[in-house]
Structure formats: C-alpha cells, structure tokens
Structure P
Amino acid sequence: MKKLSLLLFLLFSLSISYLIYDFSISPNASLQKESIIDLNPGTSFASMLKILKANGIEIPETEAKISAKIFHFDRKVKAGEYLLTPNLSSLGILKALTSNKGLQHPLLIKEGHSKWDIADSWSQASKSFDRTQFLKLIQNPELLSKAKIPSENEILAFDHLLALDHLKDQKVSSNFRSLEGYLFPETYNFQKYDSPKVIVEEMLAQFERRARPILNQHPWAQSPLGFYRLLTLASIVEKETGKSDEQPFVASVFWNRLNKKMRLQSDPTTIYGLMPNFDGNLKKIHLQTFSIYNTYTIPELPVGPICNPGEKALRAVLHPAASEYLYFVGRGDGTHEFAKDYATHNRNVQKFQLKK
C-alpha cells in the first residue's frame, strides 16, 4: 500500500513537474511565427487570453490563472502592441504581454520643423494620431505656463503691435500662443496608445535640458519675454538656412537690423502667417499684407517662433558672426550671398534671383 501511494505520489509529482516545465520553459507549440498582439486600452487579463486565442496562440487556462495570481499578471495588463517570438514559453508570452515593453515607434522632429510639419510626421508614424487634438494640446494653458511663455498682451505690447491700427481694424486674433519653438528637434519613441501629452512633455523636457541652458547665457534671457524673443529669433535663423556655417552670418544680419531698428523682412515669417493654407507660392501681395508674423509690415520680431530650432541655430543667435551685413539672398544652391548695403544686395538679387 505504501509502495502504491509512493508511486502515485511520484507520478503526480512528475505530472506537475511536466506541466510546470511545459508551461514555464518549453516553447509554446501554437506560437509558430512572430506575432504582434494588439491590446486596446482597458483590456483585462481574461480578454488578453481571448485575443491570444483569436490569433491562434493557446495558453492553458488553469496554469494561466494560477500564474496570474502568483505574478500579478492580472494587474499588469497595459495597452500596446507586443511582439511575440516562437521561442517563448506560455509563461514567457504572459510576461511579454505584461512587461510594459511594447513595440516602439520613432517620431523624428527635424530642425526647422513647424507644428504642422510635426503633425504631418506624427500622422505618418501613427494611424491613430489625432491632428486636431495635437494642435489643441500645444495651446494647453498648463503646458504654456510650464514652458514659461509670456502672455499675449505682453508679447503684443513689446512689439508695439497693440498700438497698430491694423490690429484694431482687422481684429487680429491674439490666440497665437503655442509650444511652437519648444518642441525640441529629436527622435522620440512612443507606443501605439501613449497619450500625445506624454510625448509632448518629453519634447518640452528635452528643450529644458538642451535648449534653455544655451539661451540662458544671453542677457535677454533674464526675463521670460526676453527668452521668448531670443527663441523667436533663433527660429527665423533656422528657417532662413539649415547650413550651420551660414547661421552665424544670418543671425548677424538680423541682430544688425534690430539694432538699426530696421524691419527684418524675412520671407519665412510671412509664410508662417499664411499657414496652414500656404500653397508654396509667395507673392508680392503677401509681403504687403499685414499679419502679426509678417516682418515686412511689423516693426520688429513676429509674435512668436515660426519653427522649432536646433542647437546650432540657438548658438548662432548667441554668437553671431562679427559682420556689418544687412542683407542676404539665396544663390540657388542652398547657400547665400551677403551684403552690407542695398546697392550691393540689389546687384546680388539681379545676379542670383533674376538670372535666366
């Protein structure tokens, strides 16, 4: 009797050992190829098992429930896309789906990208991206405050726009403040169901780590408004040329113009004021039409950044070239010709812009 009991115990132990081995170590036989499992927000552990089954992946129900209690899997299910490989055991599959290490998608923000460019890139990177939600998010008062962006009235008053008849007559919207300029150029990784706010906050964190320390070296940065104006100037430099060796010279042109109280007359600022409906054809009438971004019609800087500048453009504003240049014109090959006076500039325009 004792021998029979011992034999039964051994057989039971072997069975349990086999089940544990099969569940914990042995590759799951139903997982024959790489599979991506998509768990929607709110998916429960039980629903997760059903999703696996619907994808042809069988997990023993009893063992799954026991492991859920031991490892608290039922509390760790998170939304996302998860890659499962054929070498995984049943336990490995459950761990992979509850590890919070879902598939990462890259979002590249290039130097000079505007908020609309970012929205385009994000739309391409994620089918679930909500463009309207993003453009609304970057005007969120909480985030604007976190970025230390001055109020509309502070900006308009400093640029003397409040006193302009154009602003009064046309009732130009003062709802222009956004995180434009503060969405630092970098490659960001996100999971399918990550909140856009989380990613935008990471952009702001990158800005605080890498951009703010640079601009803080300038006297203007002693006040939020001065810092904002420096960033606006850097964004114009970035948009005028992506060539880092030219940026200090472009910066010198705009600093020289500001010091002489000359209008900046930057085409990219005018174009920004026409966005997002600009068709790519900048006309004379555009340059002559008032807008709070058109530096052909306003006395100073526009009301805010026109793109998100990179570190080199930020440094160019802090360390402009020592020059007397007041003008520059594109040569047609991505580089620019600089001039100290209008007569020379006009000849350069004739040579590079009006040549047949």
Structure Q
Amino acid sequence: MKFRKLIMAISICIQSFSCCLFAQSGIEPYETERVGQTGWQFLKINSDARQAALGNAYTALSDGDANAVFGNPAALVSIKDIDIQLNRTNWIADIGYQSATIAKYFEGIGVFAISIANIDYGDIPETINSPVEGGTSTEMIITGNTYTAFDIAIGLTYTRSITDRLSVGGSIKWMREKIADVGMNNWALDIGTLFYTGFRSLRIGFTARNFGPDSHLIGYNEKLQSEPVDIKMPLDFRFGIAMDFFDEPESKNLLTVSVDGNHPNDGPEKFRLGVEYTFNKIFSLRGGYKFNYDEESFTFGAGIEYPVYNYNLSVHYAYVDFGILKQVHMLTVGFSL
C-alpha cells in the first residue's frame, strides 16, 4: 500500500511539472528562444558552495543550513537553533559576489532567516559614441573616466513543518540595481516545499522563485530621451528528487543523489545532476553536471564540518566550469549552534 501511494505521489508531481514545462493551447508553438527577456539576472546566482558543487541540483536537498534561503527555503526546517553562513564568489569577468544569511529556530513557530546578497562590478571604463569627422558614422572613444554598478537583495524567510513529512517555506525580497546614476528597485517572492515520500529517504522538492512586478530604470527616459522599458522578473520553477544511500544508523558513509528540472521564463528548460559522498558526517566530496546550458557543464567541490566546543564549524569549496568564460571559484564558511 505504501509503495502504491508513493508511485501515485510521484506520478502526480511529474504530471504537474510536465504541465509547466510543456503546456499546450491546442496550437503548435513556434520554436522561439526567450533569452534576454528578463532583468535582475543576479538573482539566478546561487553563492552557496555546497549547492553549486552539486551542479545546483538543490531543490530536494535536506539537512539544510541557512543558505537554503538561496535554494529551497523549505530545507531550513532542519535548523534546530542558530545557523550563520557567509559566502564569497569570484564570478566571471572579475565580478565579486558576496552573501550572508542567519537563521533561527523558534519552538512551536518555525524558522526565520534574514539574508543579504551583493554584487560589486568594480570600476568600469567610460566609453562614448563620438561622430567621425567628415562623415556620418561614429566611433567608440574611451574617455578616461570610470563608473561603477552594483546589485543588492535583502530577504526575510519563514519556514515550518506542516507534518512530519512536509515542510513549506517562503521569502520576500527587496532588490536594487544601479549603474552609474541610473537605477531601479523592486520586490519579489520565493516559495518552496519539501516532501518525504515515506519510501526510504526519497524526497521531492518544488520551488517557484522571483514572483514580482515589472520594473523600469529610474532616469532611463531622462538620459536617453525615450520611454522606459518594462523589465520583467526572471521567474523560475524547479522540481527535484533526491535520495540517500548507505544511510543505515551505524554507517559512516553516506551517498546522496539529487536530480533537478528547471523551467525559467527567459530560456530553455535545463536539467541538473548532483552527487555527494560524506564520510563520518565530517568530510564531503561533491560533483555535478548541468544539461542544456550554453557554457556551464561540470562542477565539483569538497567540504568539511567539525564540532568545536558548542559550535559546528563548516567550510565548503566549489569549482564551476564556464567553458570559454573560464571558471568560477566559490567559498562558504558557516557555523551553527
């Protein structure tokens, strides 16, 4: 009976996700690309080294720390007291990405978390379009001046267990983007669920991220003498399954396999696979692969968690291959009570 219920639950989830991926209106759709139709692209970057090393196949990961706010907020339910995570990413083109989050469990209420993420683009050389003398064409000239840009997002997350198998979490975020003296603000919502099927450790996760209104650059029309263009949010739906192996109580070995499907509103569907091996709950090796990406492909990393006095300290590293854009290195340091 349990096995039949498990099959029915998985079938319903797969059918629901398939509807999101392949919804039909009775008319054969055109083969079109949606790339470049949304803004706020920094919201797609997950700076948690553990999740990145697993190829970002994080939707059904359990035993979450405070960085679950950047993946599936429902995994925050694993936190039993206080957890703090600090993340640093050396992104492509010498862009620096920092984030931090703190989560606290309140008995009988649930888990609350506060997060902040910031991208610093550094100094950018200013160029102008200058007419060529004696002609109608123009050329790009470097003025010698510089300007800068930044992105920032601040979020509040709440998670709680609905039953002993189901947890639900959600976040509300305020964001700001600015380049030179042009900028914009917006807000967005994230929701996530994590469900244990009852078949061993098999679990199913679902997230919907970046629900929010359109926005536009403040100062855009004044500078360029044109109407501001509405900028859409990068809405993202994910469905994932994960399962642990060698998870007997006396075993020192643990192997976790996670698979994700991703349906964004500004690009083709993507798929991710992640594998994590942990020895004695201390040392972990991770690897992942991303399917249907233009440049990204394999990932790998490692982590160590060790109790010191009343704290549990952790350090995680991830390497992400970006093809012709080289590679990205990520580091996460955290501690919990």
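Derivation of every value follows stated rules applied to the coordinates shown; laboratory data play no part. As the structure is a prediction and not an experimental result, all values here were calculated from the model. Cβ atoms are built from the backbone, for glycine too; each structure is taken alone.
Once relative contact order in percent (Cα under 8 Å, 6 or more apart) is calculated for every structure in P, Q, which label goes with the largest value? Intermediate values should be presented prior to the final figure.
Numbers: P: 15; Q: 19.
Answer by largest value of relative contact order in percent (Cα under 8 Å, 6 or more apart): Q.
Consider the structures P, Q: one of them gives -14000 for helix-only ellipticity at 222 nm (-39500 (n - 2.57) for each DSSP H run of 4 or more, over all residues; to 500) as calculated from the coordinates. Say which.
Derived from the structure labelled P.
Looking at structures P, Q, which one was Rg and Dmax of the Cα atoms in Å calculated from, given that it came out as 21.9, 84?
Derived from the structure labelled Q.
Suppose FRET efficiency 1/(1 + (r/R0)^6) of positions 110 and 246 (r between Cβ atoms, R0 = 30 Å, to 0.05) works out to 0.45; of P, Q, which structure was it derived from?
This figure was derived from Q.
Between P, Q, which one scores greatest on mean count of other Cβ atoms within 10 Å over residues 190-197? Intermediate values should be presented prior to the final figure.
Numbers: P: 16.9; Q: 21.6.
Structure Q comes out on top.
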